[in-house]
Structure I
């Protein structure tokens, strides 16, 4: 029985060349869950008394579709890593054999996690924008790794973005992000990428807004900034005050997952005592439910589902296996005798 490891470089190369396929697998996983062919238990949080902003999260999942997949992602979030000039998140994904339960692969999963988050965001943007891949002005709040991956997926999926607005509390991050955009994407010139002085200024000037911050509580409270009814990809989940949530059409990945852990939607539920402010899940829209009207902002808030990691992880595993890019750990299972 083999146990294989796939490292970050191999995964990054596969993801970078197959954006469309990754998005397709994300959509299929959402629909499997909607139709009862996937199991996505609650995430489990390991927290630290002396590091209240840090956590390690376990995301178990199973997809019981044409291909049966089981596994778990173990992902840490240590915001203080940013002061060490390393990414906030690190992760591994374990894939288990459905027949025996034995793990057969371990994949570096910070890239898979970023990819599935970004693919989910771009999939949502496509459907919430009436399947139109044109953005006049894209605003990005928080210029870290997740924002970089989301932009990669937009470009890799063939979107036309006419202008990009950037804001981050750290000006050095903004400048580094802008330099990377100009270096990686020749279609953008210096005048196509603007730095904004505040979140409010960015929102006012953007038809689609991405929040990819490390905020632990709402910091955007002015509903007037959203009077032009933008599409908001609320990836970091805790940026928007309940007042904004209540005046918007809210789409989630899964309502039970999204309304917990002090997310903006969870705070809104605590205040309202109900979940009536949630319009639908993204899966329901993929399955034919009408897209919300553009008479209010449309906010997509994805908590992040383990089934998405499974779907992308299995795709990466199959691709790496076909190309011979896995590393086998010899004799990983030492004693395989029953008696």
Structure II
């Protein structure tokens, strides 16, 4: 009686860098440079050829082994407060910044990991438990960033923060100038009752800076502004629609609105339309950010443009300088802004 044969299970043979180098017709060192993100001395055509082979053959880099050898995880954390998670993550401006930041880090061989934390104490836990080389924090109160003191000295970069923490690096836009430009534009058109729409703010922070610039433009023009025309609202489209609908009854003398985010401004425009009035015929609207939707709404949105590409690129470069030991926390980098005049503003 013959012994029944069993089906043999063929295990896949792991693909090695040597296999990829042989197929691509390049040296082992060249392949190693490409898969590890070191592209400085490799042509674009060679990079694309190697990446195609890597994808087709399912090569997986041994990140753990590389990390142990280099004493580096090549991981950068993007940490935001859980309480503000939805607003921060759904903000079109922030999404654009995240995209540029991730691309810049990836091009340098680093990976960006996202995490929401419920309190500032979790930041230090995240740095240690994830073995992060560095972290970018966004959305925390300035006094919270002031208290960030990573026990292991992990570099931290604070985006859009006005913290004075000497252990963090900062990158932000010129928010004060942006608020001034927005208000000065509306005042130059003849508006004298301009609403300031944005989230509640403390004595510091980007919204406060935009508000201070807004007030500066009024002072420069010799126009008094009263707090009755301040609209405290979260920077979302839905809250903007609600604010725009009620503008005629809650602020009947207002002829213009400066919203601290484009998505909020676009919401105001829709709410104003739903209330039976027009932009800019009855109410002019100015936003802040210059996200893609500013180009596509009708009328096109006048806004203050932030350079998100520069913000993401500079943030990545500054943080990695610290990670690699070539830099130390210094004065924050302030990125210029500019007014972009389109169709949502006119004389009252």
Structure III
């Protein structure tokens, strides 16, 4: 019998939320199929363009031009992998909230497209992410993000995966998906959000894992039999390499901040960045705003940021400034493992909202 005793379901947290005029909030929460399509098709389009450039370059390499076509191919693959790194968790995160599109069928369609290309487990992620929003980085309640998070720059495999392809990473991806396909769950948190008593949810989870493995195997076989084996590098493995930018964008979310506090301004980080990282990251650099008001679609988060900026901690501008702050925290944590950075707050003029408000207003449903 499987057990998952570490995590609890009875967390009731009254979260601090900045005040926003109700009329403004209604407008910010408005979903748009056009905005969702522009983002989803734009992201997939960039992925297709870099993949096409890489494929055409590969097909035109010969003995007389390899000295410049091979570097061009490497550059194309670097761009392709950089974009591919955002296909899974980033894009699927938004569609798990059901906010990018007004039309929910479009939302589900693109969720499955991005999840397939990015090897993303959206069946597990939805119930997990509901709990993450309700009890963000609270010990014994949130197993999706557990503070303090740690990373090291001394592992050669880390750097290989950041700027090239780490085959061990790909092996672990397929190993994990095989385990899910046969019903073996990875850890206690998986067992908690996919309880053994919910046989239907577990069946969906196994079926999605099998779809991932069989689907990519069929595509890879088709690429080989058709003589276009290089498409395996671009499609089958396209989200497995050059993860440097998604690491730089995603790691700041909660790193070095305080667990077990009912204020997203103290446990979540917002930063600003240039348009391209923001586009690929689906505006999740506005992460305090997203946690306070998860019903606001990603394309309206910049407006929400401006509406509540007066009530937020100082916002780092750009990835360089953000990582300067994070590396200072990282350095201090080497000698003080339990250190947490506490940003200065402008005040507490907001209000409190419990789980019932989050569930009602934030498009957080398990269905």
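When helix-only ellipticity at 222 nm (-39500 (n - 2.57) for each DSSP H run of 4 or more, over all residues; to 500) is computed for each of I, II, III, the one that comes out at -16500 is III.
Here Rg and Dmax of the Cα atoms in Å was derived from just one of the structures I, II, III, and that gives 25.5, 107; the source is II. The maximum of relative contact order in percent (Cα under 8 Å, 6 or more apart) over structures I, II, III, that is, the highest value, falls on III.
Taken together, the values in this text are just the output of simple stated rules run on the coordinates, not laboratory data. The structure presented is a predicted model; accordingly, all values stated were derived computationally and were not measured.
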